[in-house]
Structure P
Amino acid sequence: MAERRLAIVTSRPIQYQVPLWRALAAVPGLCVRVLYATDRGAERYFDAAFGSQIRWDVPLLDGYDWKVLRNRPLRGLGWRFELRCPSIGRELERGGYDAVLLVGKEHWYYLQAIRAALHQGIPILYRAETPPPRRGRMQAEMAGWQRRRLFPRFASLLCVGREQRAFYRGYGVPDSRMFWAPYCVDNRFFQEAARRFGPERDRIRARWGFGRETRVVAFAAKFIDRKRPRDLIDAFARLPRDGSYGLLMAGSGPRLEACRAHAAACGLRNVAFPGFLNQSEIGAVYAAADCFVLPSEHETWGLVVNEAMNFALPVVVSDSVGAGRDLVEEGVNGHRYPTGDVEALARALRAVLASDARRAALGRRSRAIVDGYSVARSVAGIVEALAAATGRARSRRFEPLAAGAAGAAPGGP
């Protein structure tokens with residue numbers, strides 16, 4: 001079989017995406033090159049939402065072929081124009097690619113890639129989160145107009161969640177052009193972390209002031225208004241204050257100190273704020289926890305939920321967290337509650353932590369669910385979509401194929 005060449009167009013190296021690029025690079029007969037608009041994220045950089053300098057402690061440029069294009073931003077026109085690479089057309093033309101995998105359409109860079117690919121007759125595979133409804137009638141109409149123009153011109157659309165199929169159908173995309181490529185983290189990485197940190201659970205909990213029998217509620221996210229960390233503090237304040245519950249809130253950001261002060265003003269004890277924890281460290285939070293909460297008011301997915309479920313944790317999320325619609329089975333592995341309803345969140349926590357046996361059963365179901373949202377499953381869907389887009393095969397199935405290849409492959413710029 002002739003080798004197929006796939007260009008992946010994405011903004012920058014992102015710790016959640018890189019395992020997928022490595023796995024695709026390891027598929028026999030597939031030559032992959034990732035085209036970045038910037039290498040921001042691969043080295044130390046300032047993250048405004050975290051409010052600090054960040055350097056991820058996992059390699060982001062190893063195991064696959066990549067190239068950083070020259071970025072020529074248009075200053076003062078907003079974030080959509082911060083990524084703009086006029087050379088993307090030449091790169092696609094010279095690369096002899098059979099298809100382009102696109103992970104969004106919001107940045108100008110993505111629109112440049114779409115235009116170039118369509119002009120050159122290169123099939124486009126589209127894999128992105130489902131956006132939230134636009135606020136305001138004019139914005140909603142403009143977004144709908146753009147989708148109605150673009151979606152029918154994409155060769156294949158990859159569904160990261162089960163409800164996305166209905167979303168694409170609403171814009172006239174037939175089922176025959178939709179493929180299952182679930183949103184995922186590197187499950188193997190986090191499950192290995194669970195095995196590594198598990199025996200240290202009591203010691204980790206003691207480090208943050210929790211006893212062996214304490215029922216610990218965990219949060220791991222940026223401390224920004226959109227994540228609503230204060231809701232979790234207020235819900236925790238409604239639990240018994242007899243020392244049997246603990247709250248572990250990892251992360252940093254502009255609202256961190258305000259949350260510390262709020263917890264103190266509420267007279268709460270058994271609350272720990274360990275700050276930002278890197279990829280090799282965050283597993284300690286999940287290992288110490290008895291359940292995980294993400295109370296965001298807007299979250300197109302929320303991959304920290306996937307991370308926590310790899311540690312067999314029950315999960316409680318607001319109904320504004322996109323992952324909840326796929327990953328949370330009500331009362332079976334956790335709960336969803338109305339965004340901002342602190343009392344409903346407190347009830348969900350009491351239900352999840354009612355007994356060790358219940359918590360363990362919910363956690364086992366979490367682990368089983370997240371096993372289906374893996375890099376291997378996503379690779380299988382992308383390979384199937386690529387085959388269909390290039391005329392080598394046709395499939396009308398939305399369900400995933402058997403697990404595909406995964407692993408590392410040598411590469412570089």
Structure Q
Amino acid sequence: MLEYYDYIIIGAGIAGLKAAETIRQYDVSGKILMVNGEDRLPYKRTSISKRLSAGFQKEELALKPAEWYEKMTIELVDGLVTEVLTATKEVILRNGRIRWNKLIFCTGSTPIEINPMLPPLTGLYYFRNAEDVDFIRSQNIVNEHIVIIGGGVQGIELIEQMLSLGNKVSLIHHANILMNRHFDEFMAGHLLQLLKEKGVEVFLETKVKSIQKTESQVFEIILDQGEPLYCNKIIVSIGTKPTVDLAHESGLEINNGILVNQFLQASHPDVYAAGDVAEHPGGWITGLWHAAEKQGIIAGTNATGQECAFEKTTFRLKLNFFDQYYFSMNPQHANIEIDEQILHKGDKYYRFFFKNNLLQGVLMMNDKDNAKYLEDSVRKSADRELIMRVFA
């Protein structure tokens with residue numbers, strides 16, 4: 001007879017962890033299995049690009065200690081799911097077959113390749129998990145020229161790390177401003193100036209046409225404008241795509257991610273998806289840590305038979321870079337009509353977004369002490385008059 005679990009969660013990032021934790025809150029006796037595809041306890045993935053230069057012990061960034069899983073009677077297994085059979089409600093792992101009642105996909109996302117046809121090249125890295133940190137650190141040689149492709153938050157954090165390791169760094173970014181999904185021109189310009197002060201050569205509105213190695217084993221990067229760029233190593237950080245192969249093969253409805261409704265329910269009534277792998281009504285894929293955390297809670301809640309909807313909202317992003325603090329809850333891509341108010345106070349900067357005089361989002365620079373207050377104010381749709389009394 002096949003082993004049976006009330007709940008199986010595929011993936012052990014923050015969405016998977018929160019799903020398991022929430023299930024246990026509502027169902028104290030149901031059997032829960034989390035399948036962890038990495039070589040360590042579930043960890044805080046957003047910290048790894050901030051810790052590359054210093055490194056970290058294997059379980060140092062663990063979200064919960066091993067004893068927590070035992071206390072919560074959540075079974076955590078290492079390994080990979082090779083097949084999901086939705087018709088018979090079975091999961092096949094390399095070492096066995098298991099039946100389930102409710103299944104939650106938390107398989108996250110994988111790095112977008114600079115060129116899928118490019119053969120593996122020594123010194124060309126894609127940065128996504130803790131093992132990538134260990135490997136890149138092991139390959140570091142001081143005073144090399146490192147090119148980072150991608151000017152999002154991870155790419156920017158990697159610049160600081162590679163500079164701290166004693167390397168020269170260049171950055172290639174496709175958009176006309178850095179952090180273009182989250183920053184405005186003022187904050188992006190401030191960040192650009194800081195990069196230049198640190199000796200970073202920045203190529204904006206630039207795309208990579210080809211990458212190859214010369215006879216001397218140096219990389220030659222051909223750009224869509226200007227002269228070729230030569231370097232010792234390349235780190236690619238141009239975004240991620242939902243990891244959907246397993247779900248697609250199982251027969252679930254897929255677009256870019258696993259298609260879910262407002263309850264994070266997939267096309268099979270007993271299957272849910274949460275985090276980077278979930279595609280919400282309207283084609284929305286969140287791609288942020290706190291969004292995945294919230295979705296894990298909601299998927300876990302609904303898997304137990306409760307009913308809780310995931311509402312489209314703005315989640316925060318923060319960036320600490322060489323003692324500068326940047327904060328973004330940018331609603332500009334939310335398709336709502338907004339009016340704005342900008343304040344400058346010394347080195348502090350605020351850009352408030354209002355709808356009907358209620359706060360919908362904010363960009364902020366160098367006021368870390370008020371970050372939590374601003375986040376809560378957006379969540380509560382604080383009144384403009386109150387916000388101006390605090391910050392004007």
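Values in this text are rule-based calculations from the coordinates and carry no lab data. It should be emphasised that the depicted structure is a prediction, and the values quoted were computed from it without experimental measurement. Cβ atoms are built from the backbone, for glycine too; each structure is taken alone.
Out of P, Q, which structure matches 1.00 when FRET efficiency 1/(1 + (r/R0)^6) of positions 231 and 263 (r between Cβ atoms, R0 = 25 Å, to 0.05) is calculated? Present the calculation step by step, with values, prior to reporting the outcome.
Values: P: 1.00; Q: 0.00.
Of the structures listed, the value fits P.
For structures P, Q, which has the highest computed value of FRET efficiency 1/(1 + (r/R0)^6) of positions 167 and 215 (r between Cβ atoms, R0 = 30 Å, to 0.05)? It would help to have the intermediate numbers written out before the result.
On the way: P: 0.20; Q: 0.85.
By FRET efficiency 1/(1 + (r/R0)^6) of positions 167 and 215 (r between Cβ atoms, R0 = 30 Å, to 0.05), the leading structure of P, Q is Q.
Once distance in nm of label points 7 Å out along Cα→Cβ at positions 39 and 327 is calculated for every structure in P, Q, which label goes with the largest value? Walk me through the numbers on the way to the answer.
Values: P: 3.1; Q: 3.8.
Of structures P, Q, the maximum of distance in nm of label points 7 Å out along Cα→Cβ at positions 39 and 327 occurs in Q.
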Note: semi-axes √(5λ) of the Cα gyration tensor in Å at 38, 22, 21, derived from one of structures P, Q, originates from structure P
Comparing structures P, Q by relative contact order in percent (Cα under 8 Å, 6 or more apart), which one has the largest value?
-> P
Given structures P, Q, which gives the highest value for distance in nm of label points 7 Å out along Cα→Cβ at positions 159 and 183?
-> P
Which entry (P, Q) yields the derived value -7000 for helix-only ellipticity at 222 nm (-39500 (n - 2.57) for each DSSP H run of 4 or more, over all residues; to 500) = Q
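For mean count of other Cβ atoms within 10 Å over residues 7-14, the calculated result is 27.1, so let me know which of P, Q that is.
Values: P: 22.0; Q: 27.1.
It was calculated from structure Q.
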Which structure, out of P, Q, was log10 I(q)/I(0) by the Debye sum over Cα atoms at q = 0.14 Å⁻¹, for residues 23-238 alone derived from, given a value of -1.18?
-> P
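For which of P, Q does distance in nm of label points 7 Å out along Cα→Cβ at positions 255 and 319, calculated from the coordinates, equal 2.8?
On the way: P: 2.0; Q: 2.8.
Traced to structure Q.
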The value 0.35 for FRET efficiency 1/(1 + (r/R0)^6) of positions 55 and 271 (r between Cβ atoms, R0 = 25 Å, to 0.05) was derived from one model only; which of P, Q is it?
-> P
